[in-house]
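Listed after this line are the structures, all set down as structure tokens.
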Structure P
Amino acid sequence: MACALTQGRAIDCRNSMGGIEEVYISEWGNIESFVEANGIVSAITQTVSTDFFIYELEKENGSMVETHIGSVENGTNFYESILEFSTKNLSASQSQELDLLDQNRLWIIVKDNNGIYWSMGASRAADKVTGTSVTGLAHGDMNGYTYSFISKEPQRMFEIDSTVFAGLSTSA
């Protein structure tokens, strides 16, 4: 059988934590190539003089959800990832940066709260699809931005080896 199963899954240890810590965003075209095997990226070639821009997040302020979408009738499968997070404080410079995110095809890396790096948009790019700018109503309300990104990929999100990530160029 071409799709023979290879393993089951036992109850795992309770040693992980939900949420994401940081998001790294670059233009999709800034990644010249990457090497992936068994779901792990072992090499990334980044265009010289380009950066992944760092979005540091407050605690419990972002999530990434990957959903498998299949059609038995058509014999198709793909994986849709949605990344959502918020940042504090409105500013003209950040509004201009949002305009650039709105227009670009993106390569996104998400660092979860377990210290694991995950790809989003590696094969087909990710896109910023919605977002809000909010002043808040009450004094304790959020004043800032919300971001929502989506990617549709032929494979599940890839884990990026931490040593590979450490070799990438990043900027705040």
Structure Q
Amino acid sequence: MSDHLHFSIASVNDIPQLVKLVNSAYRGESSKKGWTTEADLLGGIRTDEDALLKMMQQPHSVILKGTQDQELVACVNLQKQGIYMYLGMLTVSPQIQARGIGKKLVKAGEDYAREQGCTAVIMTVITLRHELIEWYQRRGYHDTGERKPFPNDPGFGIPNQPLEFLVMEKKV
């Protein structure tokens, strides 16, 4: 596989591949090949086709996909919320994590935010994901102090302990 990563806006036709990629990176045994797994915190799936379709159909919401050699290897959801761009569902295939793809994907999301006239990127991260929080901090994100409840939605995962999100932000 080449090192060249191409970013583009995902279409409805990409949904089946996106579902497979996102679930493989966040849940189940396959996710444990990477360092971003949530399998120890949550059961169930991370997303499904209906959820991604709704995400794509929301106003000012896109899924940016990353491909290498025409293979889908990464994605991120970007939602413009006024002057903020919400960055969520950052996903890199577990088989190729820790190769700089996540950094490139975050940068692509920040570039997209600037293109859309946003002044900051915000995200939510499960408070127990210390290694992930530190990874974002190394990229210039900071904890705003705001906390949000974890959704009570089996379609997003079934927590095996109480969870909450912290809100992180970076000026762009």
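Every number here is computed from the coordinates shown, using simple stated rules; none is lab data. These figures come from a predicted structure and were not determined experimentally. Cβ atoms are built from the backbone, for glycine too; each structure is taken alone.
For this structure, a couple of remarks:
- Structure from which 37 was derived, percent of Cα pairs over 23 Å apart, for residues 49-144 alone, options P, Q: P
- Structure from which 14.9 was derived, mean count of other Cβ atoms within 10 Å over residues 41-48, options P, Q: P
- For helix-only ellipticity at 222 nm (-39500 (n - 2.57) for each DSSP H run of 4 or more, over all residues; to 500) computed as -8500, the structure of P, Q it came from: Q
- With P(r) over Cα pairs in 5 Å bins from 0, in percent derived as 1, 9, 17, 22, 24, 18, 8, 1, 0, matching label from P, Q: Q
- Each of P, Q could give distance in nm of label points 7 Å out along Cα→Cβ at positions 65 and 89, but the derived value 3.1 comes from P.
- Origin of the value 2.2, where distance in nm of label points 7 Å out along Cα→Cβ at positions 121 and 153 was derived from one of P, Q: Q
- Which of P, Q yields 1.6 [distance in nm of label points 7 Å out along Cα→Cβ at positions 73 and 97, calculated]: Q
- Among P, Q, structure where FRET efficiency 1/(1 + (r/R0)^6) of positions 17 and 113 (r between Cβ atoms, R0 = 25 Å, to 0.05) as derived comes to 1.00: P
- In this comparison of P, Q, the computed figure 0.90 for FRET efficiency 1/(1 + (r/R0)^6) of positions 33 and 81 (r between Cβ atoms, R0 = 30 Å, to 0.05) is attributed to P.
- Structure with the greatest value (metric relative contact order in percent (Cα under 8 Å, 6 or more apart), set P, Q): P
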